[in-house]
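Right after this note come the structures.
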Structure I
Amino acid sequence: MTFSAQLYVVPTPIGNLADITLRAIEVLNAVDVILAEDTRTSRHLLQHYKIQKPLESFHAFNEHKRAASLMARLKGGERMALISDAGTPGISDPGFSIIRAAIRENIAVECLPGATAFVPALIKSGLPCDRFVFEGFLPHKKGRLTRLKSLANETRTMVFYESPHRLLKTLEQLAGYFGAHRQASVSRELTKHFEETRNGTLSELLESFKKTGIKGEIVIVVSGKS
């Protein structure tokens, strides 16, 4: 392939391995090294597509420390691909720091289009998606209630990421700050065998998930204030 960048940001499937793009496979086969959030997870994907390239760890706990050395290597001519465990790097995943550093150093960066969890969840919610706010993960402790309070009067559709063990708490807090009758949607296990989306009011969703086990990564979509 013809290279137009030194650093490639490559989305990977969020569940179903068939969702990778042909271009992503081409880039991963062509670069010198692949920076992965978790090399064990990424190795499974690369083996599936018979991609044999060196893997290096690049995650939330080392990305700031590694930025300078990676910039030197990129300037020296190495071509790198950045991937996360699932989805698009930088979207609630490591990547922002190295992308920003590369731009500051005038190193060409190219981001491929591809999988990200909030898009199918937003579309499947049936809520307005012409204008929306992506909030990612709410703060776990400090600043959480302040953030919820600040969003109570948001008129655009809101999108949140959440883990299964915090889902009930989050739905309860959303109902308390936004109103129990606010329309919402919860999607889990997107693109996987047990993919599920439930729609209803926040109170209905809270009661529904209290009755069943909760597994998989969660996307919550909440309607804006009317």
Structure II
Amino acid sequence: MLAVIRLLCFLRRLHTNRRIKGVEVASDLLKTDRTTISRHAERGSYDRETANAILDEGMVAHVAFYLDDGPIVIPVTYARMGDEIVLHGAVASGWVSSFEKGMPVSVCVTLLDGLVLAQSAFSHSMNYRSVVCFGEAIMVTDSDKKAAALQAFVDHLIPGRWEDTKQPDRKETDATTVLSVPINEASIKIRSGPPKDAAKDLEEGHWTGVIPLEISNGSPILDPVMKESISMPEYVRAFDPKRR
């Protein structure tokens, strides 16, 4: 019986945790007072793989932090590297220097999937998928990790582009600050489906439904100073923001 109990305990630990490069990482995101969803809790989730999928599809993150003169939110490009979100900014930007010793931040990525039109204006909504992450943002100083992050920024947006572009030189690398935020204390919120009117409003007689929204790309526009002899790469021709 003792052996069975030990086996069950081991399987439970295996289910709830995993190891990445020797570091044990929880399979589920950490639920805290900050990540607990109080309104429409049924839309919330703490599944790490779901969070990863949203982060991998998004293109812009909004980063919130506090400076001496008050709170600030900045939109930045980002990438996911394993169980970290990496962000970047120019060394010349004033806010970047504030992270020299690390700083608590909140990082939000939202995908807008549709506008929800209900009978009642009060019940109008949006269909969306979002991840909100809390953690300490620290500067990446390891040269190998910083180089990997710079590649991740490019390939996250346009897979295949890194190998088909000029690599950053030392001056360009030194002019860029990379920040890392662990994906641990975070929550997911997803709304999907039709309107949800109150019963008293169902007979109002207005059109209701969902207007789907998605990011799509148009035809690539050639750089007017590019040499005409350069053919369009397949990764540009076949680019689809939903399949990155």
Structure III
Amino acid sequence: MEMSINKPRFILTDIEGTTTSKSFVYDILFPYFIEHINKIEALQHEDGFREGIQMVKETMKEENINFSGIVSVIEQLKTWVEEDRKHPGLKKLQGLLWENGYKSGGIKGEVYSDVPSVLEKWKNESIDLGVYSSGSVHAQKLLFGHTSYGDLCIYFKTYFDTTVGHKREEKSYREISNQLGLAPYSILFLSDIEEELDAAQNASMQTIQLVRDETTLPSKKHLKVTNFNEIKWK
């Protein structure tokens, strides 16, 4: 079913379940991190790793979690992965290990087949594009920069992660609008998650839900498509 909306000036897209299958995150990225997590001990004194570890240590202290060296940090990271916790230290360390995987060819960024050509089409229509994901900006750039379709980062003007706010909170979308210097109604947000779309809509953005497969519960409050090709302008 094709949906027709006002042509936006900016399209903001989620990743998981929107441009990329959920299985890529849970069956490839997360397992890769766990498989290589012990490398953090050897890399703990490198700048990026040191910063991520310090974030984890601070939270462990705040939450009265016993700290007994780097091994306890690694065990805590494993727990947070199982809980799917959006902790900035975890996200930073994941991104660093994933970077090694992308550069070595151990990981290839996955996107749905309709995504590359439609991103190019939108860019050619003078629509600016951006990403908003719970994964770190670093991880976002790695995924889109190392796909089987080539480097898709060329299509994106900017990236946002949870440092701008949580994805189910209206104020996050207002902050993104402010940072872009655009009226919210001129921005189209794409996601598979109804609660994220609700927050964006409450901030006056246009919204479309991607229902890629049966794992996504269709919303009754938002326009719905099954792929990017179905999105049309008035």
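Values quoted throughout were computed directly from the atomic coordinates according to the rules given, and no laboratory measurement underlies them. Since we're looking at a predicted model, the values are computed, not measured. Cβ atoms are built from the backbone, for glycine too; each structure is taken alone.
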Value -10000, calculated as helix-only ellipticity at 222 nm (-39500 (n - 2.57) for each DSSP H run of 4 or more, over all residues; to 500) from one of I, II, III, is from structure I
Matching 69 (percent of Cα pairs over 17 Å apart, for residues 145-216 alone, computed) against labels I, II, III points to structure II
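Have a look at I, II, III and say which one yields 2.4 for distance in nm of label points 7 Å out along Cα→Cβ at positions 185 and 209, as calculated.
Values: I: 1.5; II: 4.5; III: 2.4.
Of the structures listed, the value fits III.
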So Cα extents along the principal axes in Å, computed for just one structure, reads 56, 36, 30; which one of I, II, III is that? I
